[in-house]
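Multiple structures follow.
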Structure 1
Amino acid sequence: MKHLTKIFIIGLLLSYRLTAYGQADQLIKQLHNPDDKHVMVVAHRGDWRNAPENSLQAYKLAIEMGVDVVETDLNETKDGVVIIMHDETIDRTTDGKGKPSDYTLAELKKFHLRNGLGVVTKHTIPTLEEVMELAKGKILVNRDKSYPYYREAYAVLKKTGTLQQAIFKTDVPYQEVRAKYGALLDSITFMAVVYIDKPAAHAVIAEYQKEIKPVAFELIFPTDTSEIIQNAGFIRANHSKIWINALWPWLNGGHDDDRAVEENDKKDSWDWLIARGATMIQTDRPKDLLNYLRSRSRHK
């Protein structure tokens, strides 16, 4: 009987592992399919309402919630370890002071992350490697603030076997990115960030699509009058997804998360973004957005 129980438990564990890895594969396929009408939900800094932002716990909760992508902000320690930290200093988010580069990883691990109320918790600053081991086979990971660390991040992704799960991004024009990173640009999943109110926005998009066809374009617009956002179909027609941030009104012309949740105005917030072609939405309200999309059969 004990032998059969052991076999049963091992079978359950194997089944769970295969299901998790299959989940990542499905998300990767969806990411690379610009014609898929389902909306991918991106949790900004993880589930930071219920755990410290950019903590392993925040990412774990987001994964359990069922989001498709989590956002990570990269920085580096004095001894060259890539960590997750949004700010240039650790002052706001931990009980320490100074820049990450002032400390070795061992020294940084002695500090503890603060939650959204500023209360110090037991959680510590995670490394990129720790995050990717957590995410492996389960979820995609967006690399924000990663431009200075593409090579270092690439090495971590290769080591952990998670390269296909990562999205690299920058608002730097194509020629500058190519000059800095060369052939590495052809080995990563890349998304271009474009401020579409700027005069050169259309040219920036056109050059990227001609040269490397980014998996997506992250469109940022403080007003909603840009010709690009009103007629963004050309982006999808050239085989890229449209990513829009619902976080704060200056990123989306006022069609933001709080309008959707606090004012209960889905029509002029999330619906508006989806109507403009967004099939990737980064949000500070991941649970609410997931529930809404599922109610409309717009999330897998």
Structure 2
Amino acid sequence: MSIWDEIKGSFKSGTALTRLMYINAAIFILIKIIEVIGVLAASPALAPTIISYLSVPASVGALLSKPWTPLTYMFTHQGFIHLLFNLLWLWWFGKIFLSYLDQRKLVSLYIMGGLAGALLYIAVFNIFPAFADTVHVSIALGASASVMALVIATAVYLPEMELHLLFFGRVKLKYLALITFLITSVFDFSVNTGGKIAHIGGALMGMAYGYGLKNGKDIGAWINSIIDFFVTLFRPGKKMKVTYKKAGAGFDAKQAKTDYDYNTVKAERQKAVDHILDKISKGGYDSLTREEKEILFSESQKKG
């Protein structure tokens, strides 16, 4: 099997987290290949032109001519360090997120965080006079707003969770997220101001998303509905039959179910998991019953 076949197989069988990382890396590599082609062809403006078509502009006029950029910018990186740190934080917090919540929520949170970052960036640059001279040439790119949304949402949902950090020992997730936000979004605000504004937009969305989940509301469900629509649009055919095994005594035999039946059971189970996680945030893991611990462990195995 070739490396390319392994990559395709990993993408198809991987989690949503894996796919998000692959998409970011693939676009970065493509941009670098275009840069090489531009140098060899004596066309150094080739790569910057491609980047300008993927990055979100601060100018409303430019945005109207490139309405896809609030989505594409959150997958676009020009510098390797920028990409590396975003992927590392996406991986770390994405793994925590998927240990307690499902992949669809991760995707919707990533997209909503990026959109919120782009919206705040455009709004601030067009409202405040400090940016009057740069609004027509400023662009934003990178997954930082999406990653910040993930960091904050995870910390809001699991504030008391502790991570063991080298040199620092055990640190609660809420404090780690706060420090991360301050360092990347507030300190040295005059440097990369547009990027920091986008970070703040992502953080605000992450906070809203996290509190929504704690209150039993998925404010990103509409994103998944749009994705489902386009997937169905480009994959016409009969309803898929899903075979699965129900958990618990008396449900050992596999049963074929329609999508509707399967999703109904899945939604009920997710509601039970949300209730368990709420108990953890209030009383800790030891407050769970044996059955609740078994359910949580079973779900974490599915989503890991």
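Bear in mind these aren't lab numbers, they're just calculated from the coordinates by the rules spelled out. Model, not experiment: these values are computed from the prediction. Cβ atoms are built from the backbone, for glycine too; each structure is taken alone.
In terms of FRET efficiency 1/(1 + (r/R0)^6) of positions 108 and 132 (r between Cβ atoms, R0 = 25 Å, to 0.05), which of structures 1, 2 is highest?
On the way: 1: 0.90; 2: 0.10.
Evaluating FRET efficiency 1/(1 + (r/R0)^6) of positions 108 and 132 (r between Cβ atoms, R0 = 25 Å, to 0.05) on every structure, the highest lands on 1.
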Legend entry - Structures 1, 2, by FRET efficiency 1/(1 + (r/R0)^6) of positions 52 and 124 (r between Cβ atoms, R0 = 25 Å, to 0.05): label with the highest value: 1
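Comparing structures 1, 2 by FRET efficiency 1/(1 + (r/R0)^6) of positions 204 and 276 (r between Cβ atoms, R0 = 25 Å, to 0.05), which one has the largest value? If you can, show how the numbers build up before the last one.
Values: 1: 0.85; 2: 0.35.
Biggest value here belongs to 1.
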Legend entry - Test item: Kirkwood radius over Cα pairs in Å calculated as 20.1, pick one of 1, 2: 1
Inset, instruction - Compare distance in nm of label points 7 Å out along Cα→Cβ at positions 76 and 156 across structures 1, 2 and report the one with the greatest value. - result: 2
Legend entry - Structure responsible for -21500, with helix-only ellipticity at 222 nm (-39500 (n - 2.57) for each DSSP H run of 4 or more, over all residues; to 500) calculated and labels 1, 2 on offer: 2
